[in-house]
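Alright, structures below, take your time with them.
Nothing in this text is a laboratory measurement; each read-out follows from the coordinates by a stated rule. Since we're looking at a predicted model, the values are computed, not measured. Cβ atoms are built from the backbone, for glycine too; each structure is taken alone.
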Structure 1
Amino acid sequence: MSSEVIKMDSGEMLKTGTTTVGIVCKDAIILAADKRATAGYLIADKKAKKVHKINDDMALTIAGSVSDTQLLIKLVKAELKLKKFRVGRATNVKEAANLLSGMVYGNIRKMSMMPGISHFLFAGRDKSGLSLYDIFPDGSLTDIDDFVSSGSGSVFAYGVLETLYKKDLSVDEAIQLAVKSVNAALQRDIASGNGISMIKVTSEGVEEIMSKEVIINLND
């Protein structure tokens, strides 16, 4: 996942990469990501989970330090449950995105031997409709009305998205575009690969719609 830093016993600092995509279409928001986690030239995990369901209304993709993103996901899940208990209502998407962006802002600015880099694409539904946000590693929050990508393979994904995206895509068209954009990164970015995971956010809620692995048999 993008810019993850792992400290090995030897003290060597290793990085990882990723490709995540968020697409706004007519009746949904599609979140997709590859399944590879790398450490330098080593493929450390071929089944990495980079698209996460937060609750029945919200989901996100992750890029960055695995430890930081995992912890921030646990914290935001807990905070959303606590807030619902305290105020007696569910948190809307913008409030939740602002909460997570504040956590990211504080995380990267704390003193640490390892930089706490985390990048999220955050999508959800509430009474106002569907929303997609880009929560950048510096804690900034951007409202996305078309598409966004993150990670080391994003340059390849953006080439496909810029060329093929159009307003009011159907859900099926958006899914196909997400597959094409992530696949472009899988073909050219060595830190992205091994398959694709995808979640659909609609007015009905959050639904996992794809978790496809790519297996290479060296004996074939």
Structure 2
Amino acid sequence: MAEPRVARFTVAIDGPAAAGKGTIAKAVAVHFGFAHLDTGLIYRAVGRKVLGGMDPVEAAGSLLPDDLERDGLRAPDVGQAASGVAANAKVRELLVKFQRDIAHQPGGAVLDGRDIGTVICPDAEVKLFVTATDEVRAKRRFEELTALGTEISLAQVREDLRVRDARDSVRRVAPTKRAEDAVLLDTSDLTIEAALAAAVEVVQAAYLRAGGNRR
């Protein structure tokens, strides 16, 4: 007998850079068998094209799925470029449908980013806002970048995050903020396992209310 499944179930996970939302989103998607989209990669891919000399709107309009698989998308300069293009209203308009199509596909989906619960999927069945202290986030991003072979100091990572946080939180178009009905998950003092368990508990409760099975 087939397991009960809901026709559509969206999990929106927002938060600042290096708070752990991506790790949690991927793990939640695997746990429940949902599709997953790291929406930050979309803007990083556009930012990478812009660094290569392309106009932001042209870059967004020409974006292909393969662009999300290209090398170097996690580089600091690409991250700053991504934050810049994300403030462009036309760029965001071009990319909204792509994100919503994935969010609303049958079987369930998890999207993580900065405006998923407020703009892209305000009707999501679950909204999480994942955060951590500035120092914890800087340390995590520093370890991530150095593991990839990027030569950068912790001080520079800390400054890059500060600049990006400021830009993302005050931009006129879809600023980073917690949706009023989003569950706050502070991962500063949590292990990966504990953070994931907390997220799964929230998603599981909502999934059962929506008619899904226990996972």
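A few comments on the model shown:
- Source structure (of 1, 2) for distance in nm of label points 7 Å out along Cα→Cβ at positions 32 and 192, computed value 1.0: 1
- Comparison of 1, 2 by relative contact order in percent (Cα under 8 Å, 6 or more apart) - largest value held by: 2
- Among 1, 2, structure where helix-only ellipticity at 222 nm (-39500 (n - 2.57) for each DSSP H run of 4 or more, over all residues; to 500) as derived comes to -10500: 1
- Source structure (of 1, 2) for mean count of other Cβ atoms within 10 Å over residues 24-31, computed value 20.0: 2
- Comparison of 1, 2 - label where Cα Rg over 2.2 N^0.38 Å, for residues 88-127 alone is highest: 1
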